[in-house]
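Down below are the structures I want you to see.
Rule-based calculations on the coordinates, nothing more; no lab input. These numbers were taken from a predicted model, which means no experiment stands behind them. Cβ atoms are built from the backbone, for glycine too; each structure is taken alone.
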Structure I
Amino acid sequence: MLATVLFGSLAGFLAFGVPVIFAVGAAALLTVVLFIPTMPLIIMPMSMFNGMDSFPMMAIPFFILAGELMNSGGISLRLVNFAKTLVGHIQGGLGHSNVVANAIMAAISGSALANIAAVGRVLIPAMEKENYNKEVAASITICASLLGPIIPPSITMVIFAVTASQSVGALFLAGVVPGVLIAAGMMGVIYFLSKRRGYGVVRPFSKGAVLHEAKKSGFALFMPVVILGGIFSGIMTPTEAAAVAVLYALLIGFFVYRELNVKDLWKILLRTGMTTSFIMLIIGAARIFSDVMLSEAIPQAVAAAMLSITESPYLLLLLINVLLLLIGCVMDTTAAIIILVPVLMPVVQIIGIDPVLFGVLMSINLVIGMATPPIGVALFLGAEVAGTRVERIIPPVFAFLCVHVAVLLLISYVPSVALWLPRALGY
């Protein structure tokens with residue numbers, strides 16, 4: 001009965017349009033008042049604070065700030081231009097450039113929304129000028145932006161690592177191959193689509209042009225080396241690497257590209273503060289929800305219920321994937337991770353799934369939800385950047401999301417695809 005009220009009230013609040021932050025917290029509060037009256041309510045703000053009070057969580061505002069500085073400091077534009085010289089000669093060159101630029105940006109920002117804002121504002125208008133359908137241009141940008149939470153450094157994987165007590169470095173490495181496969185799959189779809197619709201090349205391939213743009217964007221291209229090299233070499237923790245990324249973006253924006261000025265900083269800090277506060281409040285509210293579940297042994301009950309349906313690891317893994325895909329459509333990624341990890345981890349442990357693999361699966365499932373209705377934030381932002389209606393870009397978005405689902409199924413049933421890299425490097 002308690003679980004029914006807890007999840008039922010959450011679904012009801014969300015159905016009535018209550019913001020996720022308040023829906024999660026209100027559902028937990030209602031359940032405590034009705035079923036656990038002996039629990040002092042003072043525990044709830046304490047639980048909320050404990051959920052946010054974590055050293056690895058400090059990486060989140062730093063990565064967000066680094067992304068904002070990168071967008072305002074000219075780094076994003078240079079990365080887009082470099083991507084054009086690399087793949088612009090292939091049929092459908094601007095579409096391929098979009099995917100490659102998003103992949104490079106993913107290795108810096110760790111955020112899908114930051115990628116849409118940075119790449120989309122440059123390439124969607126350019127793609128329209130080359131006779132790309134506006135909705136197709138927007139859908140490519142949206143689906144390529146989902147590489148942000150998959151390719152390291154991923155904010156989503158930092159949250160999972162903290163919640164599930166796993167290695168951030170191992171999760172980052174496990175996201176590399178799936179991210180590359182998604183990018184390659186999208187480029188394959190773009191190529192065949194371009195053949196059918198006559199989308200052309202941007203420019204002939206030229207080693208000189210590649211070297212010229214590489215020189216212009218050299219400092220920008222070195223940024224992922226600083227971040228990921230510092231983490232995987234053991235010199236820096238992910239949190240420290242995020243702080244270094246902020247310093248690097250500041251120095252490049254002010255003194256190298258000279259596109260940042262002091263007046264920009266106020267707006268950048270304001271946007272960073274607003275985004276960070278939203279994420280942290282969701283983390284705090286979801287921690288209350290999670291603590292209520294744990295206090296009543298709901299995760300163990302869910303594990304027993306799922307095992308009563310089938311004991312086949314393959315079917316259970318399929319069931320978990322379907323559940324996460326559906327949850328991703330209606331719930332914020334951060335809240336979903338903190339609420340569902342305690343629920344699903346017992347099942348994952350029983351059927352022998354590697355927790356690092358589960359983190360990658362959960363990340364991919366939930367980021368797919370960012371591009372699907374009714375709550376898909378990437379879907380709405382992409383439509384806004386493209387200046388089109390959401391319902392018009394849903395069909396082409398779903399076509400590209402087939403690539404993400406295919407890679408999801410591949411790593412679900414061939415785990416070594418995702419796990420060989422972290423294992424090879426000793427994680």
Structure II
Amino acid sequence: MSLPRAFTKEYIAQASLKEEQLYTSFLESGEPYRSINQPNAHQSARKGYSVDAHDGDRLETPGLDLEDQTLYYNTQGEAQSYWSDFDLPKPTQAIRQLREDLRRWGYCLIDEALSAAQLERMQKRLAEQAEAERLAGIASWMGTPVVPGDDIPNTQFLHALINKGQQFIQCVEHDPQGVQAGLVMEQLLNEVIGPNFLMSSFIGIITRGLNIPQALHQDQGTAPFQDPVAPYTCNTMYIMDDMGVENGGTLVVPGSHRLLSVRSGEPVTESLPPAINVTAKAGTVMMFEGRLLHGTGVNRTDRPRTALVMNSVKPFMRQQELHMMSARSDILTNASDKLLYRLGARPTGLGGIEGAWNGDYLVNQRLMLERGDYKPVGELSPNMDLELLSAPFSYRFSDAGMKQRDYQPETLPEVREQTESLSQEWQRPRGPRFPNKA
């Protein structure tokens with residue numbers, strides 16, 4: 001096949017010089033990370049804190065230096081002095097104060113978000129799960145750089161927590177039976193990223209002693225896109241162990257959600273304030289929005305520090321965890337309407353399967369995939385055999401297929417006869433279309 005010259009690879013390359021391209025410079029700017037990750041750009045990290053140099057070359061992961069107060073993860077020198085006169089967030093149960101802390105500083109601390117019994121139950125379940133995954137040889141080691149000389153990171157992740165205990169499902173649903181501050185947390189999430197948010201991921205993070213700290217980053221994670229008005233992701237962190245400077249409480253740069261989101265694609269030209277370690281008791285929940293600069297601190301003790309982090313996103317965004325693949329089938333079949341929506345199992349315009357995307361449930365499709373009898377609609381022809389036209393395509397079992405089945409205007413009588421008795425294995429739960437509406 002001979003292509004017109006204007007459609008050839010060579011011509012396109014000649015007519016696509018960098019200065020002619022639409023938004024390539026913006027998309028490749030790497031800002032704000034490129035500028036804040038270069039040495040000398042950050043007040044409390046004058047030697048740099050990322051494995052990515054300003055010129056794009058890879059730097060070797062450095063070892064720890066727990067004495068040099070110019071390094072961003074050592075927060076007791078100039079960082080402590082810098083913030084000493086500021087009224088930074090403190091644990092509270094007052095929603096108006098929590099709201100103001102989120103607005104001003106980018107994070108807030110919910111005091112006793114877990115009752116003593118809820119905390120104890122969650123700690124026990126996490127400890128058992130983490131140990132079992134290590135003994136089974138399926139522990140996930142990630143999230144922080146590898147300690148020089150080791151083969152893998154010494155930070156353990158527990159993925160897909162909804163499969164690993166009923167209380168974690170209650171957290172996703174913000175059920176006070178599992179987390180007593182659930183309704184406050186849900187209200188704040190509704191305000192920060194909108195009432196129809198999805199749960200992107202829910203993981204446990206166990207930081208062992210003398211880990212290499214995590215580079216400071218935004219969980220919004222879509223540089224160079226920054227919006228000064230509001231975030232489009234928000235995190236909920238369940239603090240399982242008392243945290244602070246000694247065991248590497250989460251590093252944050254208070255107020256950085258505003259400093260880094262002034263204009264998309266623009267470099268940061270002034271030094272940022274130093275990072276601090278969050279200090280809070282076990283049972284506290286920290287909520288922080290997606291634009292806040294943060295990272296895992298250095299655990300200087302010989303005791304692991306555990307936290308759970310749930311990331312929530314706007315419904316048009318791709319979720320970090322593909323829950324429709326990772327969730328156990330019994331979790332899906334017994335889930336509430338709210339849980340199914342939060343997992344993305346009830347898409348409202350995005351994330352559908354073969355056109356089942358406008359509020360349709362996807363549980364039946366997942367169950368068919370698991371059994372190995374999912375049959376997508378492929379190439380069809382009006383002259384095909386009746387057996388092929390009446391095949392049990394999985395679309396027939398979708399919500400959309402079932403709703404429209406009896407109203408299809410041109411269905412062959414023989415096909416209608418063979419398919420009219422088909423029924424869905426799984427039936428939708430009773431409940432509202434969206435989780436925020438009664």
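Figures for the structure shown
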| quantity | calculated |
| --- | --- |
| Structure from which 13.1 was derived, mean count of other Cβ atoms within 10 Å over residues 258-265, options I, II | I |
| Source structure (of I, II) for helix-only ellipticity at 222 nm (-39500 (n - 2.57) for each DSSP H run of 4 or more, over all residues; to 500), computed value -7000 | II |
| Winner on relative contact order in percent (Cα under 8 Å, 6 or more apart) once structures I, II are ranked, highest first | I |
| Identity of the structure behind 1.8 (criterion: distance in nm of label points 7 Å out along Cα→Cβ at positions 186 and 418, calculated), options I, II | I |
| Value 4, 18, 25, 22, 16, 10, 4, 1, 0, calculated as P(r) over Cα pairs in 10 Å bins from 0, in percent, assigned to which of I, II | II |
| Origin of the value 2.5, where distance in nm of label points 7 Å out along Cα→Cβ at positions 210 and 282 was derived from one of I, II | II |
